[in-house]
Structure P
């Protein structure tokens, strides 16, 4: 397209990028590939860099600030963010309906019914966003309901939140309330990266979401794929919705995301049936919900009902029973990670939680043990946080045996005997012996060869332990110097296996820079950060020459991560030189899309795959212009199901989504697509 002036070009780019964001995040129907979107984005960056006066507050380039905040300010909500009363049974719902009818002057035996809207109750962090003349100007946490913390810049990092509303009926000023949360898949990714980089893991998705939004460095928030769904209106100047359902539809028209899972009910009996149905359906979701919020749909009736104390009379939250059970702590184990992090783990009497047998649960760190006072022999309440990770909720002190003792992490490393240390301001206790602690070397090597790192087949924990015990390796670089003659004498090692291992090691020498950065295990650098650093610098040589400031300029890499990368590179010069000397070559990542073959299509992979790894299949979809997501929704185009597929397959069948076998997925690929994991062209 041609434009009369650069300013006109910049304005068009801002509008076009905002439109594509709404298509992608709200309607799940993208018109362009990620690469085409990135091209438009970089055009705008270039124009704004050359002409800073073109930058506007609602420009997509302003989502991530460069300078971390020093503290959060406070925001007074123009209208209080109310709490909700709770119901825990069918009787509680009927009592709520009876109270509402009484306040509206309706006789208990009347045939008149109140229409309700049922919405899933999200387990996240409540937020309030203020738009003036359609432009996002301020965001805050709920706080005490009257005053919250100002987190505007952090909310701007969430791509699904529009910086400018679109469409008609835009009020001069409006406060919009919603819930920020993390999906189970994103929670698992964040905790996996934190565990891999030696950081304390989050206890559950809600804590992770709250911690992500309360980061002083906005780039940390940006690195975590938070979602926000909006559901309520606060102050609104010059516009007023007529119903809760109409309000949700208006939000979507303005470009704001809402939860598609809602049900309009003609009376309280239909509400009861909806609540009962979701007691099972909620287990198929990729996010936490602990109940259903029931609201009088008509806003005129809402205003007539009003509120009592800090809760409205026109809404109630039905709470499902928590998936919690009791069991006994038989032992508290201590694990030493690859960064020296010492993590306590409770070994439990096996018990079934939501259909899964749980025999272990993380205790996180000494602070958590002290706070909950967990001891060996205690009866504890456990739950699967996010219905995924086992978590000790509390100790049943009334069942505590006599003569139990408080648990303390060991003063010396259980692997090498080195005195442990805990840095000021950190929750994690560590073994500082990074050079010769056997446990650290073992876990570092396991991580180095793992699937998401160098992906070396045949090298598991037991085999690596043999290499360490035989003093064949002292670091990861030594793996590439091994010969068949050296490893043949090891127990359960035959000619063919030895040859295969040496061949796999030789093949692994040629890798990508992103995989190598994951493999070496730099603190604060997970798969996402490694990919961004690889894209930003291209080669290991350029990365090693970078300053902290240059590293921090990479999108979504904060100052903390930049300093960690710089320090690691500076202190591991000899190791990196050794890797290069033994023939390891880290090529730049070729992440350019192959085509627009899958543009507008969304895939979910579930169950066991044989032709591809799941990561390779998802990457292939993205390189062909499509989307690969972790959860099934009405917008999903295809679910590719292998053996063992469970709830995702069931939800796909329930929604009428096309289900493919892996062979059928392969048949959709163009002839130019990369090979499967067996090496056959597909």
Structure Q
């Protein structure tokens, strides 16, 4: 199930589902470690003796975000309970604090006691073994801990004091609403022997008050209020994360001192300023497309760790498919995301990515398949042996695209100090590898794995990326007066270009091949239609208007377009990954957001009139229509029903949307000026 809502600050990331349940908590890195692991931290309501969890069918729920912010807005209505909840969630923009505000509206003409129940189902450090959940009497909180990881949970309610209620243990102030902290609490065992979890204890409206539990544990706390007839009340729930008890106590006190509602308002203000820091023109784009652009900027920010790792996706439900996840930094994804965010004006946010890559670069000058957010090498399925011969288990485009993105960032922002600091440790080392890792006879890169991580060979996308990487290195060397290296890098790029045009162009088919593979001792062209061949112009090998590029893109569009009413474009012919349609003539694969947008990018690059921009505009509208109600973009879309497939949000999808919107605006303004 895709994550409908994500909130974070680069150190702490919280994912919520369509029921406003917390499903993932990543701390202290974005994407590492996950202290919920996809389990459900439930949220329930008790009123008039009736209890209901928000995932139950009677709830009518709409999810989304407060405009231009990383504060969620979920509206939940229960007809039988005659209650409406408006829920706002956020992570503090600086501290590792999660904040939730619940506004309750009572639609009856009677005063009612309402209780809210919050269930904490943690698997600290991604294992249920050895956790402790304990009530802390000094500040009346519940905290969970294991080793050097602590989470402290708290809450409060604000309401008018009912005539029949006792004011005992309520903190009152004349002329002010009543404020009450945690009403009831309990801790207990979960998913062990016959124990389901403390959430079961909540369903009678009361909690038993068990003070401590250890092992596979959870906890539940409740808040209460007395909601006046046709009136409302406000409630706040929060948790702080830290490395020791004193830290989470300090953060909890910070929330108390500043009021959780005020902190939520400040989070909203911060992100609204962040996403609107540049006053750009949006050409003729409508409000929905602009909204998705800004939301995409914010979503990319949540998936980017302050240490530089740009994470592909943090939707742990994908683990049910292959027992691994997308919470890694792929250098290719990261480079293309960084390039888009640089174009959008967020140089400061993505500069750590390049430093991360410099640290991760091997002594030989290449980047591994993928990395954990802390910089260690991630899991891989690329072997060191292929057909009995030793090989590097890499995707060479990943190393090359980091250089390509870094040069793009320099051309946009001119941060020469960043480039100089990385010249020896990243640029020169990576460029030397790209130069050396070539087949001299073919004048193409040695074989490596393709960008989809599925096949081994020499690919047009990879070769084009290497061309772009060496061209970038040549520009940097010239910038720093290193003319000998600049010439060497430029000559290496030209050799790659010659190899591409000689061995990867197929005159009979009138288009570029996907790549070359070995068959019976010789290199044979793979003519499978493949969307990533767009790299031939994207990374500067040929101009978009070159006849070979035009013919290739026209052929690929005709062969990869989805012919159902859903539309969109597939990755390649006969794409098996999450395949939903067996008729390849109708759907050669599922439509991918990034691949569909790549073709919009090509339409923009070749547009000569404003009328030519109609098709890419329709593509942007297609992406918006197939986003979740909260504005999140998935990796793929079902070709029959249009529902999201695989992970959501996919950082690459959002960044590609940002990139294409910016290209559209720029080309629109150029053509408008030209026509006038």
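Bear in mind these aren't lab numbers, they're just calculated from the coordinates by the rules spelled out. Remember, predicted model here, so these are calculated numbers, not experimental data. Cβ atoms are built from the backbone, for glycine too; each structure is taken alone.
For mean count of other Cβ atoms within 10 Å over residues 239-246, which of the structures P, Q scores highest?
Largest one: structure Q.
Have a look at P, Q and say which one yields 6.6 for distance in nm of label points 7 Å out along Cα→Cβ at positions 39 and 487, as calculated.
Structure of origin is Q.
A value of -0.30, -0.37, -0.69, -1.18 was computed for log10 I(q)/I(0) by the Debye sum over Cα atoms at q = 0.10, 0.11, 0.15, 0.20 Å⁻¹, for residues 535-662 alone; which of P, Q is the source structure?
That value comes from structure Q.
Suppose P(r) over Cα pairs in 10 Å bins from 0, in percent works out to 3, 12, 21, 25, 21, 11, 4, 1, 0, 0; of P, Q, which structure was it derived from?
P
Once distance in nm of label points 7 Å out along Cα→Cβ at positions 7 and 295 is calculated for all of P, Q, which comes out largest?
Once distance in nm of label points 7 Å out along Cα→Cβ at positions 7 and 295 is tallied for P, Q, the winner is P.
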